[in-house]
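Below: a set of structures, written as structure tokens.
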Structure I
Amino acid sequence: MHGRFIIAFCLLAVLSLSCGPDAKRDNPLDPVNGSGVSGTVSGWGGNVISNAVVTAVPANLSVRTNSSGQYNIELEGGRTYLLTAEHAYYHSRTDTIVVPSDGRLKHNFVLNSIPRIDDAKVLRWSVHTLWDGQLPVYTMPQCIVRHPDGEGLLERYYNLNCSIKGQKYFPDSSLGLDLISRRYFWSIFDTSIHTGDTMTFAIDSAGTVIQPASQILVPQVLGWPSILQPSNNANFGLPDTFMWDNVSLFVTARVEIWRDITVVWQRDLSNVEKVYCDTALEGGRDYVWKIINTDQYGNRAVAEAIFHNP
């Protein structure tokens, strides 16, 4: 009986030590595990910020947040520190903290995010209309902008533009890609823009530039197809074969036949200069046919001609 009492007493002691206020916790970031300043770093949208750097001065100590946005840094109790949280996609924040004498403090950061420009590029699109000899060349910038707190904030609080030779242009359209990203598009017809000119992309809020601008060189104009058969204003009965000459065969070609504003036939091709149109279209009408050359970057050159289907 005496032995059983001793065993029971020992078990009770062990349980008391493991459950008391000084017991170790499973979470290594829990400030109950010894001394330390701990907390989370998050954005205004509530998203956690992993891999943020938290620095304490004058201790000159730095730690990084984990995948849950949590940090823990060991600081001396009873002292005052400047605690800074920073991340490449957010505005940094510095707070003054006073660590209690027991060295334990909970301190959270909420950071303002910084939208960033990704995948900025400039394309050239040219259209050679054989019936009037026009060859307009369009400059087509585009880019993706990401906002860590949600893409819906971009058009609400920020201005995106591209500029070249002192002229500033705002996007013609945009497309939401996911919860944090939008792709923006421009279509600029300006004969003063030439190959090798520098296009600058920038995003600002209330006139303040948010991040360093992205600069992209304007590429060459892609060569357009020539010697189209049927030639412009030719009689051409279908089915039959369309032919043309390319400046380079190493492009993706698309052939289209248009009736007014509707595409009535099309084919996607590669490294060829002819295609057989295997359909009969309504006779006694004029049609526009197009050869659309596209290179690996997305630059485009189009040749268009009108033919009469008897």
Structure II
Amino acid sequence: MWRSAGLLAAAVAVVASICAPTPGHGAPGGAAPLAKGWGRVVASGTIMSVEPSRGALTLAITGDGHVDWARGGTAWRRDTLTGTRRVRLLGASVIVDASGRVVPIAGVRPGAPAILWAVAQPDGEVVCLTVEIASPRVAMATAPPGPVSRTGVVLGRSGSTVDLLTSAGTRRSIILTGATVVRLNGQAVPAGTVAPYDILRVGGPLNSDGSLAATLIDIEFSAPDAARISGPVEEVVTGLGGLVVAQTMVATTADTYVLRANGRAELSQVVPGRPTVVYGVPVLDRATPIGLSARVVVIR
């Protein structure tokens, strides 16, 4: 996890160095740079209204709102963005609080300060990638007592032992046995399916050395099957967790695992020019790719 979030009341600072990136790599139909005529939006303001049933909200823009229009290749044109804008939400759009935790649209209230990381269509319609609001963090239900369960990202594997970095930031050895059941999309798969940068939920008893003898592993995110982009970071949206890598807009949340040198890292360590690999889920506006929702960010 570990996404650094800034104060919403502060102005949005964009550290940009848009240059010709190293070509990225993605799964077929996955993430891609914005098409010519589309734009990257960064804006801050106040939520004026929320339409949960229609998947939209209205933002009154203040401060340094702008849109960078793609003109083809590495050419961009910046325009100021002002006034009140209706923002359409997609199924993959992310709403987070100031700590980067995902909140439902029902938790958004008019009057809340907000920062927007979005896309502008050629006709000017704004489509949300990430919006960060000042709503109180939504309390999560406490899980009832039960078998030991750990969620984390795979750092590596040696034989029957998987090195897992848990969501709490600790490393734990996961022992696979002949009785371990591994599932992907609800279907049983061979234990060899588990790969680096997969996100797992592991259940089983703890051994005296702190390792976990896995009885059940659910692969919640399969890195080999995910969209993947790589290259130097071109842009960082400070305080919002937005990145541009290989000309592709990337959204992160507190649930994004950030790794460096086979260990935990902070998103603040992702700076322009640093080689980075991002694994995630493509964000599509109908059939048009507009970005990538990052599950794992690897800093080289």
Structure III
Amino acid sequence: MKKSKILFVIPSLLITFLISAYPTLLIMKDIKKYNSPLFGMIWVGYLLVLILMFIWLLYQLIVLIRFVIKSEMKAPIKILWIIMLIVFNVLIIPYFYIKFINQNRNIIVRALLYLLPMIAFTFIFFFGLNKYDSELKRIEEEKKAIEAERHTYTSKDGSVSFTFRHGYVNSDVGEYDLYVKNDEEKVVFTTFVYNTALYDQQTSDDFLSKGINDISANKKVFDLFEDKIEKDYEDKVIKTISYKGKTESSALCIYRISTIEFKNVPNYLVYTVEIVTESNYKKELNKLDEILISAKKN
């Protein structure tokens, strides 16, 4: 029985080549973050071709195992070849084809012509896989370092401080006692501190009401997003109410308006506004809460 090497040798080489390219494509997809539609199509096409080639490999194995079963080999040799074909498949198929089906002479030389590229592709695969693992570990270490990074910023009067994660930058803006911005996450955090004895507003609810009126004044849209929530901590009480709003030119944002009262400091109130785009709100919510909870009276 003669079978073309197109059915046995070429697919083995092609499968090994495709597999060797897998870590490189993973690096491009996961580490370099190529998110273009074109690369997505290339990635899907690659996976489809690889799946088709594995189906072809299964067909190869079925044909070759049937060939072994029908051959005049002794039973132990048949079992050995079947096991080798299943376990080593693409590595052993070219040799098996040359020796038993094509019955070529100079089998060692011919087999090496097919085996050497496979060894090279296998080396490329493991090299790429090791590179991929190394890059993932490096990125994971960078992420951990970024996650662990904290910055503490203090209000202009030095009376209260907040702790922020990576990416938040403090700026001296207008009359704000604290103005911190994260451009990457599209978050703005602003603070005013008050000695309530000096103002018409006396309670935290008074300051919340006045803040809502002031912020809504220039908004095209300004609707209640979340009802007022009061949280009692060991050293402070935080009240927060959220609105959804936008100006004529801005994107739709969530405005989290809060007051912080420290239990051991009478007549002292911290008023904060956290502004985040609606699309980022859910992702940033825990971090926004974390900032408020970090408030510390100096």
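Bear in mind these aren't lab numbers, they're just calculated from the coordinates by the rules spelled out. All of these numbers come straight from a predicted model, not from anything done at the bench. Cβ atoms are built from the backbone, for glycine too; each structure is taken alone.
Structure summary
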read-out	value
Highest-scoring label, criterion being distance in nm of label points 7 Å out along Cα→Cβ at positions 83 and 163, among I, II, III	III
For Rg and Dmax of the Cα atoms in Å computed as 33.5, 105, the structure of I, II, III it came from	III
Origin of the derived value 1.24 (Rg/Rh (Cα atoms, Kirkwood Rh), for residues 75-258 alone; candidates I, II, III)	I
Answer label among I, II, III for the case where helix-only ellipticity at 222 nm (-39500 (n - 2.57) for each DSSP H run of 4 or more, over all residues; to 500), calculated from the coordinates, equals 0	II
